[in-house]
1. Consider the structures I, II: one of them gives 14 for relative contact order in percent (Cα under 8 Å, 6 or more apart) as calculated from the coordinates. Say which.
2. For Rg/Rh (Cα atoms, Kirkwood Rh), which of I, II scores largest?
3. Given a value of -9500 for helix-only ellipticity at 222 nm (-39500 (n - 2.57) for each DSSP H run of 4 or more, over all residues; to 500), calculated from one of I, II, which structure does it belong to?
4. Tell me which structure, out of I, II, gives 2.3 once distance in nm of label points 7 Å out along Cα→Cβ at positions 26 and 170 is calculated.
5. For which of I, II does distance in nm of label points 7 Å out along Cα→Cβ at positions 34 and 154, calculated from the coordinates, equal 6.5?
6. If we compute distance in nm of label points 7 Å out along Cα→Cβ at positions 66 and 146 for structures I, II, which one ends up with the highest value?
Structure I
Amino acid sequence: MIKGKYTPFTGWFFEQYSKWHMKKVYRSIRYIAVNPPGEDLFMSGTGRPLLLVSNHFSFWDGFNHIMLNRRTFKRKMNIMMLHEQLSNRKFLRYTGAFSLDKGNRGVIAGLRHSVDLLKDRNNMLLIFPQGEIQSLYTRNFVFERGLEFIVANTPGIQIIFNVNLLNFFSERKPTLTMYLKEYIPQKDDKIAHLEQEFNLFAVECFNSESPREKGVKII
């Protein structure tokens, strides 16, 4: 298992790099909270560790989330990556990335490390439960079972679902929209239920690329 080596300096460095990259690649970025009227998605989790569950369609996803965290959650960033991916890009350890090896012992070590991270209310853990990079056009997300283990062993955490979409409209550069919705865990949550709820939210995001939709808040 490869553990993250985050420091305040490396955190600052990757924030600056992510900011530069996003300005270069995207025309604009929208952070949209889809939650009941009157609820503040980002204040409701104050004082709790945060688990961010996101779709995964490009190498740059983690950098997009670094800026999301800087703008909204302001937690210490931790990112779960596949062992072979992090082995080839070990510099990403300094973003807080750590590895999950799909071998039996490697999976257990990575999942236990995730649980330990979520004992600290200052931490945020980003995971891509698809287990690999998939097409932006993926509509039916199938989750690996590790998410079930993490949720079952970290009571009291805040869970945020996140779906990221690109749209060029009539511009040369795309607009990145990061949709976010709080998920309230159920007793004895199973992976099938977590997967179903995320897919329902994803459909809602695909069908609603307008900030004027009722119940949508741009932050």
Structure II
Amino acid sequence: MPALSRVAARIATDRIDRNLADYWADQMTESAVKDPKSLILVIADMARSNPPLVSSFIAEITRRLQGQGPALSLPLTWLEQRLFECGQTIQQMALEENQQQAADQVSMSNSIGSLRFLGAMDWREFVETMSAVDQTLRQDPGGVYGTMDFSTRDRYRHVVEKMARHSRFSESEVARKAIQLTREGAAKKGGDDLSAHVGFYLIDKGLVQLAKTYFTSCQSRFFFPIKTL
């Protein structure tokens, strides 16, 4: 799912930026405790590294340093100045990050819900619901087609598909002709006769009769052996 991929990629990038913020926060916190005079050097090192002034980095380093004492307000002042030059503030960046994280959580939740739905869906039923051929074959006068298992119905549909592929007729037209022959068989010999079931014209002796409907002698080069169906 493209949306899920985009969200995952953004979360991974944000995680890298937050890890970088944690690294510099650790360096500064340790320096403030052990050697406050060297803190300015750590800030200078961070400035030279040209850290990404993106919401994930700013929000994380602010969370780590804010309220930790006067010494650690110095790097935040530097960040505030840099952001001011770009027309932004620490507060704006932190708010933007919170909003983005909330949006990502909603997107991930929706995507996972969609994946669960897709995983639980009966795709065989969905395919049959969308198949015009299946809907036509379900008009079998005896109603037998609809009671068969999926693999048998699928076999019937593949016969229709193959016959249409070797003729100038569509799959729906082939299926309708099979149903027509079935109805004629039921009218002539009764509903209990084999010829009253659509399968007789798709996988049994009636297949020759159905094939003749679409394959004349001038089309013989397109004909396929009945037994291969």
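Here, each number is a calculation from the coordinates, and none is a lab measurement. The model shown is predicted, which means the values in this text are computed figures rather than measured ones. Cβ atoms are built from the backbone, for glycine too; each structure is taken alone.
1. Comparing all candidates, it corresponds to II.
2. II
3. Source structure for this number: I.
4. I
5. II
6. Structure II comes out on top.
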